[in-house]
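Just so it is clear, none of the values below were taken in a lab; they were calculated from the coordinates. Here the structure is a predicted model, which means the values were calculated and not measured. Cβ atoms are built from the backbone, for glycine too; each structure is taken alone.
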Structure I
Amino acid sequence: MAHGCKPGRPGKRQAIRQALIQMRQDPLLLSAAALQNAYAQGLTDPLSLTRTQLARTEQRNPQLHAFVHVSADLALQQAQASAKRWAKGAPLGPLDGVPMALKDNIDVVGMPCTAGTAAFSQRLPDQSATVYQRLSDAGAILLGKLNMHEAALGATTDNPFYGRCMNPLRDGFTPGGSSGGSAAAVADHLCTIALGTDTMGSVRIPAAYCGVFGFIPTQARMAMDGIVPLSPTLDVAGALASNGLDLAKAASCILGLSSWPVPQTAAWQGLRVGLLPQTTDVEMAPAVLEAWQATQERLQVLGAVLQPASLPDWRPASSRLQALLMSEWEGADYWLGALGPELPGLSADLKKMLWYGAKLSPEKRLGSQAAILGLRAQASRLFSVIDVLLLPTTPQTSFAHTQSAPASQADFACLANILGAPALSFPCPTNGLPVSCQLLAAPGQDERLLSLACALDGFWD
């Protein structure tokens with residue numbers, strides 16, 4: 001049976017009524033739980049839903065450039081199999097019949113996997129990534145592959161080969177990156193869940209800019225086979241969804257958990273939430289600062305205990321630069337090995353970054369490695385006195401593609417990668433473009449965060 005987060009217990013009658021109301025509006029707005037209620041009651045079926053989903057993608061994608069490959073035949077085949085299971089009353093679990101899509105650096109056998117590059121435009125993997133296989137085995141329906149920043153080294157998803165991906169919430173603005181297509185697709189209801197990869201915030205930055213939820217697990221617990229790497233020290237696959245419950249289901253599945261987190265009625269009561277003093281060293285947009293402060297206030301209202309936390313060697317800007325250096329030199333090792341010294345099929349900007357990384361002295365490489373390992377060594381002390389760490393996800397909101405990307409974009413987000421820790425980003429109320437905060441837990445404490453993800457759906461009520 002597939003694993004995911006158990007839905008709450010609002011009562012079958014109420015769930016059916018909610019599904020009926022949503023179905024009259026737009027079936028693509030349904031959460032995974034509501035969608036499955038609709039399947040169970042015969043209000044729709046996976047095949048019908050998938051056809052509607054594909055039609056929406058055909059209509060919306062020319063403007064968004066979220067998808068780079070639509071796997072219509074496979075999706076309809078998987079949907080038909082799911083519809084038969086539902087007709088027999090024997091779904092595989094809480095993701096059966098749920099539409100998904102994958103960032104285009106995640107392998108699916110026989111399907112193009114470009115990693116956002118022209119160099120890999122004809123690459124057809126002969127084996128699927130474990131993360132995809134787990135979702136497929138759980139009955140999720142693959143709609144296709146999603147746009148990304150070239151080689152995952154960047155945070156705007158302005159891809160020179162596959163199009164400038166747009167933020168569906170404001171035309172001309174970035175969805176973030178490198179998993180920008182993943183966030184844009186979820187935000188525009190082109191899929192219910194999406195997978196991305198995260199090296200310095202590449203799942204959570206797009207989630208923040210597009211107003212959706214993002215989760216990365218403990219790096220050491222994540223199966224990364226079948227995923228085109230950037231920085232093996234920092235890379236981790238993650239999930240995006242429009243609500244915490246769906247996110248927890250997807251994350252539980254790709255982690256291969258034997259059980260799933262259960263939402264607690266008093267999830268926040270007594271939770272020790274740490275605040276790092278260096279957070280205010282980063283200049284934040286007023287809306288982000290307000291959201292961070294409002295989240296702190298809401299946590300206290302719900303019974304959490306806020307307290308100062310200590311990570312002495314964390315310097316947001318310099319730590320981010322060390323992670324960027326590591327991404328460049330580890331990325332250079334991979335791409336030079338795959339393509340040779342001329343790096344054919346890569347853009348001039350990416351070549352420049354990779355050649356820079358390739359020429360880094362052993363001393364600089366060791367320096368970036370030492371900085372990251374030093375912070376990882378401090379993580380156990382940090383989390384010995386707190387349960388979770390609260391940070392903004394990004395210091396700013398989304399910005400126009402015509403503007404230069406702020407250097408500080410990943411100042412907060414990359415800390416989880418540096419620590420190898422699980423992190424959960426979630427949208428906060430605001431009057432303008434989306435803003436987001438994130439919770440980090442100690443490495444290995446993924447289940448705690450996934451339980452909190454479930455509780456976040458009622459956090460602002």
Structure II
Amino acid sequence: MSLTTRSTRSTRVLSATLAIAALALTACAPGEQSTATSALTPAPSGSALTPAPSGSPAKTVDIPGTPVGGQLRWFLDVVGRPPIADDELAEHLSAEFLKEVPPAQFNKTLEGLAGLKLDELTGVQPTAIVGLISLPSGRLKLSISVDASGKINVLRLSPVASPSPTPASWSDIDKRLRAVAPQSGFLAAEVTPGGGCRPVHALAPGEPRPLGSMFKTYVLGAVAQRVREGKLSWDDKLTITPELKSLPGGELQDRPDGSTVSVREAAKLMISISDNTGADLLLDKVGRRAVEATNAAWSDHAKRNVPFLTTRELFVLKGADYPRLTKEYLALDSKGRRAYLDRTVAKVPLSRVTSWQAPRELDTVEWLGSPSDMCRAFAGLSGFGDREVSEVMSGDAGLGLPREDWPLVWYKGGSEPGVLTMGFLARSAKGKTYVVTTLTSDPSAPFNEDAITQESLALIRGAFALL
């Protein structure tokens with residue numbers, strides 16, 4: 001969810017869609033797409049690679065000297081020399097990865113990657129890298145990440161989505177947004193000096209929608225409030241325990257039980273890579289009711305988020321013995337639900353959670369808010385004036401606003417099957433601050449996430465140009 005989540009197992013695994021080789025090794029996490037499966041199947045009908053640039057000279061790409069950078073170098077090397085021995089694969093690929101993609105299957109995939117070249121890196125995180133690669137037949141997006149031991153737990157190759165054209169008017173944004181999903185909300189607003197949101201343009205700004213991992217802005221707000229009150233420090237340590245571990249996205253779930261992480265690092269991972277265990281650790285530290293209080297201060301729909309779920313609780317309710325647990329939970333009042341989470345849901349092991357592909361309980365077992373609510377959340381975070389908060393929120397998710405015009409850009413989004421949300425705060429060179437948010441959902445079918453992401457980014461990019 002993002003929950004951007006992508007796998008109900010402790011790792012996300014190789015996903016390669018190669019039209020030329022007709023191969024697809026797939027494993028996703030709940031919230032980004034679907035089940036943790038791995039199979040040799042034909043490429044989707046009609047899929048195509050973006051043509052590779054012709055006649056352009058080869059260029060050297062600067063790969064960071066981090067563990068994930070080292071694993072990327074290894075992968076670029078082995079594509080030219082399959083088959084790779086089992087012991088070498090075990091040195092570089094996590095055990096969970098190899099359960100999903102055994103050596104024979106991994107080597108079979110490598111055979112379809114002959115001639116692969118790295119063109120550029122488009123995203124670099126401490127434990128994850130995204131870039132563009134070229135094959136003789138076209139270009140692909142490469143995503144790679146490593147676990148706490150430095151071994152590869154995600155290796156994904158996917159078609160490059162073509163950028164959507166930037167809209168030239170508010171009416172164009174409205175028209176295209178309605179075409180994206182049956183349930184869409186949009187708000188472009190200026191943040192006032194008092195921390196309010198002055199709408200510039202909106203589409204259903206007050207309608208609550210499922211938020212996916214955008215709920216983590218409320219967790220960050222509760223953390224920042226505790227820091228302001230002197231009750232918490234960014235340097236305080238959080239202990240990773242089995243009962244607080246969640247499912248990916250993220251990396252903290254792979255760290256040893258009993259290890260610690262600072263509040264600062266957990267917050268950065270919670271926002272930058274949507275680390276679900278980081279979110280649950282922080283929510284546990286400040287307390288569920290503190291997050292509910294932050295949600296109530298920034299949202300007109302906070303009552304629908306009581307009790308405020310952890311990511312682990314959502315996974316269990318939606319993915320373990322579904323729909324029995326969900327039905328029992330929803331039949332209770334808020335007091336009864338709190339007790340049910342502690343008495344029943346907390347005792348369900350994550351091993352019983354299975355992923356889901358179709359939208360599930362988007363209006364009942366989710367975090368809900370409207371575009372106006374999310375604008376207030378971004379404005380509220382900005383109002384702390386905390387440098388740590390700003391560093392945690394900084395990022396543009398590929399939006400690509402000109403930095404000379406927009407020197408400060410914050411981002412948080414979220415997803416699960418049938419949900420994609422994106423929110424940006426940006427401060428102009430003239431000192432004005434704006435928030436643009438899109439909340440899209442479809443309770444009947446999952447999204448083509450790459451396509452809707454590109455379209456949403458184009459609409460948001462156009463909105464900032466119109467502001």
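Miscellaneous remarks
- If distance in nm of label points 7 Å out along Cα→Cβ at positions 224 and 376 is computed and equals 1.5, the structure in I, II: II
- helix-only ellipticity at 222 nm (-39500 (n - 2.57) for each DSSP H run of 4 or more, over all residues; to 500) derived as -10000 - corresponding label from I, II: II
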